[in-house]
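Multiple structures are listed underneath, in structure tokens.
We did not get these values from a lab; they are worked out from the coordinates using the rules stated. As the structure is a computational prediction, the values presented were derived from the model and not from experiment.
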Structure I
């Protein structure tokens, strides 16, 4: 019987092993994807509740999602008795060490109610201090443009990035709310002009 050259035989064995491992990894990915998505949604819900603590509302609705060259946004609107009382904006932008994902609670006047950092990859011991309450509490009551934030020592790039991401989130909420109000007015005016038969 003709024996295969050892290099060919090893190549076939390695290819078979690689295919089996790739199939196993794909199966594990399929099994865990739903769990990861569920946990991310739960973390998002928890963060919205945290940044809106003390805000009374009876209706929560997903409002918008958008992306620019620098930022990504998701926005929820909160109403009480038919009037908007708050917004929650998830704002993502670049920091020193990578993406920073922030949840911002904003009242109807676009002042910050609360801020929570959902994820960040900033330098441990320096930029990672941006997630500490004593830094985040500085933003309460502020609106865009944001001024008067004490920088984190040794992490001015992170401080500027977090401040910029939060300011962009407020601006996004303001623009999205104004566009929604304009659309509602246009619909109402269109409805008034219709002839009733």
Structure II
């Protein structure tokens, strides 16, 4: 029996997962995420995934329920004998916590990587990480996609005149103060 590719969505990325499944040419897999009165969540796959390549699409933005839901989905897929489990994480939460920049702080990005691996993910696909070094926190393959490969050609084909990008950044001159600045780039 040849393995199938199946795409499932967490509750935090349903619209995106539907578009990905449509583009892939397959229906979105059937999964139910039960919510108990005490706030616990329990994902249940409603179809066989034995031996299949499973893509679980879920961003891990706040609240942290989204991360926990993804971890439970990965665990459920492994326990249902999925052949390979790929976590597709459009937004990798806790990515700003990528280093120990002062005493007594957690490195949240590393902790999330450890949790994803412990849950049973075989591969991670994510995009626009806060720092590319986060890929090194994993002992499994990570595909770090860069959205500029799509957005820059799209913006260029619009042929807009006097296009300017602006972004608010923080300057830390002494290590304790933060001053807001605006960075602009003419196109």
Structure III
């Protein structure tokens, strides 16, 4: 599978490295490079992080994303943006790229936590799991995203249709707040803990 990251930051590059180690063909690019190239992106999957860009900027090259699975890991910047009443970033990306299949995923975990997961051998090597949340409407795209989440050594956590992307973006904003202000710093995870799992930390509490 060929995976191209657009505007990949540290987390994006770490994911590309992990997927490359698993045999995928990976690369990174930018908005400007895509516009200058002005031709379809050779990829099966796009990992998109808007960063400081706007969804409107995608309109310049949306046609080059036709037929791709877009994994949107972007996050809102502040609470007013989350409360604005507009569609989630992922839904706006889907509107801008109607011939692509958008999945919201990998926006909640911090780069620091992802590094620790990779260093320590994956979520299953510890008591409990590090959740990799995702949501989307296209079933094949959802399966693709879940598979890549699992390859990133996270526990895929299905959050339903793309209309639930707002919930994941709220979690992403909470993650950003805790990363900056909590005593733990960036080394934490917001994960689902299942009491029925033998390895669950809840076993010590219940």
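Of note:
- Calculating mean projected area of the Cα convex hull in nm², for residues 110-165 alone for structures I, II, III picks out II as the one with the greatest value.
- When Rg/Rh (Cα atoms, Kirkwood Rh), for residues 70-117 alone is computed across structures I, II, III, the figure 1.05 traces back to III.
- Here percent of Cα pairs over 26 Å apart was derived from just one of the structures I, II, III, and that gives 49; the source is I.
- Computed -10000 for helix-only ellipticity at 222 nm (-39500 (n - 2.57) for each DSSP H run of 4 or more, over all residues; to 500) - originating structure among I, II, III: III
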